[in-house]
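Below you'll find the structures, each written out as structure tokens.
Every read-out reported here was derived from the displayed coordinates using simple, explicitly stated rules and does not represent laboratory data. What you are looking at is a predicted structure, and each value in this text was computed from that prediction instead of being measured. Cβ atoms are built from the backbone, for glycine too; each structure is taken alone.
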Structure I
Amino acid sequence: MDPFLALLNSLSSSLSVDELHELKFLCKDIIGKRKLESVQSGRELFNFLMEQQLISRYNVDLLKRMFKTIKREDLISRLMEFIEEGEASAPDERPDINERRLQKVVIEVICENVGRDWKMLMRKLDLSDVKLDRIVAANPHNLGEQLVQSLREWQKWKGKDAKVTDLIKALRDCNMNLVADIAERKLSLLNTENM
């Protein structure tokens, strides 16, 4: 069972009839009137939003805004827990805390400095084209988010084998030497501070 669909099902059952009407009203400009009139549950509404690729496991911004508008902070919290848990694996499957801290620094540098060539970098990290296409489909007009989500996917896929050295090597293999140099400089500064 898809955990994201299970979450949406759970969120749907938490909505009152009035809250569902409010959510439908908020979707007037993105879902046709006829479809909206047929919506009888949150599940149906979420399904229409997924069909139009407005929400996905990688893109819950619209849901967060909608829940904020109807003042359901509890649903936003559940959504955020799902996202955080989705990134986390079992403790023995994750890199140690120091490696995760270093990865965070390098990933920030990559996100700030790698542009349209992000797919080439992700292919060097052996992320499949199928995963890349799914990430692009979930975030069609947001290059930055595509890169962030693909790096998160790489971290989840590699688990404890995700290493900063792999990121640096992939940057160099893609002739992104300036980005690799910036990342190594930041890592060096970080290591100096921790001495």
Structure II
Amino acid sequence: MATTSIAISEKRSSRALRLKCDYVDRKAERWLLLTFYALIILTVAVEVIRRFALNYSSVWGEELARYAFIYLVWMAAAAAVRDRAHIRIDVLVNLGGVRLQRLAWWLSDVSTLVLAVWALWLSLSPVLTSLNYGSVSPGLRLSQAIFMMAIPIGFLLIAWRVIQTMMADVRRMRRGEPPFEGKKLFD
């Protein structure tokens, strides 16, 4: 009897920890997306005012907005993978039953994971080359590797999100629930 109550207690604490980590994970992602978005808006607004009101522009403004946009795009791609809100054509999948849907999502997740890991591997080479040669950005005069890391970080986040959705699908399957189809942007 004691073993069963300990196992149930451990299962509850494990679930509570997972829910807390998911909450922190989502909040951190949202705050980073908001920060990059606000940085883009603020930088572009300041540069427009400087260029047209003061007749002077900086070298670093356009570059900062561009690199913030690149980080924003890769983080948003990972968020779309998490919510399964990316572009897809699922007419044939919806014609089948729950088993076909599970199989389709599983194949989709596995192929996305393989692509993300492969792209992560390929994207590390330019970063390492930039670190070896010490290249810097022309306007900000910061290491180019900082900005090139957006791609490996993005694919790492995408791989992590795919693993999370696969684990969630396994949990839903064990409970007898249909697979998570994602959040729809349009009906």
Review point. One of I, II was used to compute distance in nm of label points 7 Å out along Cα→Cβ at positions 19 and 107, and the answer was 3.0. Which one was it?
Key: I
Point to revise | Given -27500 for helix-only ellipticity at 222 nm (-39500 (n - 2.57) for each DSSP H run of 4 or more, over all residues; to 500), calculated: source structure among I, II | key: II
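Could you tell me which structure in I, II was used to calculate mean count of other Cβ atoms within 10 Å over residues 75-82 as 19.8? The partial results should precede the final answer.
Details: I: 15.4; II: 19.8.
Considering all the candidates, the number was obtained from II.
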Check your understanding: Where does the value 2.6 come from, among I, II, when distance in nm of label points 7 Å out along Cα→Cβ at positions 83 and 99 is the thing being computed?
Key -> I
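A value of 40, 20, 19 was derived for semi-axes √(5λ) of the Cα gyration tensor in Å; which structure in I, II was it taken from? Intermediate values should be presented prior to the final figure.
Values: I: 37, 18, 14; II: 40, 20, 19.
The correct label is II.
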Revision key, fill the gap. Output 4.2 (distance in nm of label points 7 Å out along Cα→Cβ at positions 139 and 171, calculated) maps, among I, II, to structure II
Exercise for review: Consider the structures I, II: one of them gives 0.15 for FRET efficiency 1/(1 + (r/R0)^6) of positions 35 and 163 (r between Cβ atoms, R0 = 35 Å, to 0.05) as calculated from the coordinates. Say which.
Suggested key: I
